Structure I
Amino acid sequence: MQTRIEFFDLSSDRIKALLGVAKVVDKSPLEPALKYLVKIRLSQINACAFCLDMHVEAAKKAGETDKRLATLTAFRESPFFSERGALEWTEAVTLIAQTHVPDAAWDAARAVFTDDELLDLTLAITLINNWNRFAVMTVIRGVK
């Protein structure tokens, strides 16, 4: 595919800003496995092949199972996920124009997260949404 913008070459200050947010998310007390599931689920929703490839590989190296990765899109029906509240919140925040973050998603997230944890989760969600959008619209147009 044709390169649209050499984002990583042209925007070092912008990249540094996003990487700064990534450091905050990385330092958050959220479980690493949860962070991977959020990244993967968002990349599925946003159809970002590059990010899916990267995050699935990283999740597997960190011990995530093939069974959970294969059924993540059906997490509501799958018996393999205790992270449903976080995944509901992830989808609702990502699809905000469609969902307007319904009370059910809020209730599911509030049942398992403190205020600080919910802010950390929301920051993680908005960050990966940013990365997905930059990857899809700029230079990263497919899996390398």
Structure II
Amino acid sequence: MTNHRARISVFGGRDITDEVFSHTVELGQKMAEEGFLVFCGGGPGVMEAVAKGVKEGGGTCVGILKDGSLDEANEFISLPITTGLGIYRNLMLAYNCDIAVAVSGQYGTLSEIAYAIQLEKPVIGFHTWDIPKVNHADSPSDVIQKINENL
């Protein structure tokens, strides 16, 4: 896994629209094409969409799971990691990335954004919280461009 250009954590909600799902699949495909190692929470919604896109793009998506069971992982996760930490795994997602991407989401996503900002990691937002220090993108291609600008 040392041949990846960067480690990108994708934060996002479980309950998302069909549009956000399809954009996130496209984003995952582009991340794989760019050679990024992608991390996510491993569950449904944004996590499933990005993992699906990464898989379709031939990349690797690591799922940092909240519970102690592999059953929590969606079917597209390349490498599931159980933690038994509940929402505390959000810190692991922020800590183990070079750049964070937040897509949609509620308060769990907000906490992941906050951890990443506290750890001085760049955060790119797509359909997510409008808060200071989040660099917003307008499309999956724009997210990739902003990631590359921060490498």
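Every number here is computed from the coordinates shown, using simple stated rules; none is lab data. Every value quoted in this text rests on a predicted model; they were computed, and no experiment measured them. Cβ atoms are built from the backbone, for glycine too; each structure is taken alone.
So here's what we get for this one:
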| read-out | value |
| --- | --- |
| Distance in nm of label points 7 Å out along Cα→Cβ at positions 72 and 96 derived as 1.2 - corresponding label from I, II | II |
| Structure from which -21000 was derived, helix-only ellipticity at 222 nm (-39500 (n - 2.57) for each DSSP H run of 4 or more, over all residues; to 500), options I, II | I |
| Comparison of I, II by relative contact order in percent (Cα under 8 Å, 6 or more apart) - largest value held by | I |
| If mean count of other Cβ atoms within 10 Å over residues 56-63 is computed and equals 20.1, the structure in I, II | II |
| For Cα extents along the principal axes in Å computed as 43, 31, 30, the structure of I, II it came from | I |
| Parent structure of the calculated result 1.15, given that Cα Rg over 2.2 N^0.38 Å, for residues 40-103 alone is the read-out and I, II the choices | I |
